[in-house]
Structure 1
Amino acid sequence: MSLRAAHALLQSIGRPFDVTLSTCVLSQLVLPFQETWVMSEEEWDKLSACTTAVHLATLFGATRQGGSAFMAFDVASSDHLPGLLTYRERPREELQAFVEAQVASEQVSLNPAPSQLLAHLTSSGLGAALANVRITLPWLWDIKSAQQLVYGLGFQRL
């Protein structure tokens, strides 16, 4: 199902590109459904997994062989993790250490968790056609009403 959806999107684009970029849209794809549907947590998890699979497959398919792709994705907000505000001007390594401590103490859960997104990509059928797959250190994105915690996922298509 998700591969057919990605294929249809790619056909409408018409061609692959040398470089593709997804700029924090993953979290926005499920938002219209969250604002109108009532579902169980299990059903939300399934919808999110399917949406993520389609998005990753589309990013992969829109990247030509030998090309590079990068996806910035937001995972938490200072609305739910106010301590982020103290890391605006600090090194990204310190921000990562803070986030790891908050996750370990169950003060926050990252959605999607960068390690899970990486595993989702590399363990899928796409994994064998990827090189230089990596997750970046996090950074903060000021959206005026809050600070968003953002990671990057990059890869090269073989």
Structure 2
Amino acid sequence: MYCSNCGKEVPRNTKFCPNCGAKLTSSGLADSSVKYAGFWIRFIAILVDGIIVGIVFSLVTSLFNIPKDSGLINLASTIVGWLYFALMQSSDKQATLGKTLFNIKVVDSNLKRISFKRATIRYFSKFLSAFILFIGYIMAGFTTKKQALHDKIAKTYVIKNE
């Protein structure tokens, strides 16, 4: 585990960084240096991403001539969304185009880039967040580190990119 304030390695369950004195959370994040992205900025970013994914999806279904009334449409939709979110969030940018527009990114507990595997877990966990009447998404407005259910499942955070 690393202190997000100074970057030095710290022992687990340490309350303060022995190197810089920053107060740490159980995940090693220094509360004073991390600015979590709130519910509304994330909501608007996901709307932008939805528009982008919709356009890409329309192009893919037209290109491959997938009939709108076939079961393939659901599979194509899932694949396009999964690749968009997982590839973008595990990239060097650590963000989708919507998140980039609002200068926010997805990180792990050490404020590092997430893996494609973790981004995949985060993406498919969003179905659960939505399935329970979107309460999984709404959680981001009420948790201390602004985590939605899919963030908690994937052990990720959405922070302001400063």
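Since every read-out is calculated from the coordinates, none of them should be taken as a lab result. What you are looking at is a predicted structure, and each value in this text was computed from that prediction instead of being measured. Cβ atoms are built from the backbone, for glycine too; each structure is taken alone.
Each of 1, 2 could give mean count of other Cβ atoms within 10 Å over residues 66-73, but the derived value 18.4 comes from 1.
When relative contact order in percent (Cα under 8 Å, 6 or more apart) is calculated, the result is 21; to which of the structures 1, 2 does this value belong? Source structure for this number: 2. Assign the value 1.8, calculated as distance in nm of label points 7 Å out along Cα→Cβ at positions 98 and 138, to the correct structure from 1, 2. Of the structures listed, the value fits 2. Looking at FRET efficiency 1/(1 + (r/R0)^6) of positions 42 and 82 (r between Cβ atoms, R0 = 30 Å, to 0.05) for structures 1, 2, the greatest value goes to 2. Consider the structures 1, 2: one of them gives -12000 for helix-only ellipticity at 222 nm (-39500 (n - 2.57) for each DSSP H run of 4 or more, over all residues; to 500) as calculated from the coordinates. Say which. Label of the source structure: 1. In this comparison of 1, 2, the computed figure 1.04 for Rg/Rh (Cα atoms, Kirkwood Rh) is attributed to 2. Computing distance in nm of label points 7 Å out along Cα→Cβ at positions 18 and 74 across structures 1, 2 gives 3.1 for structure 1.
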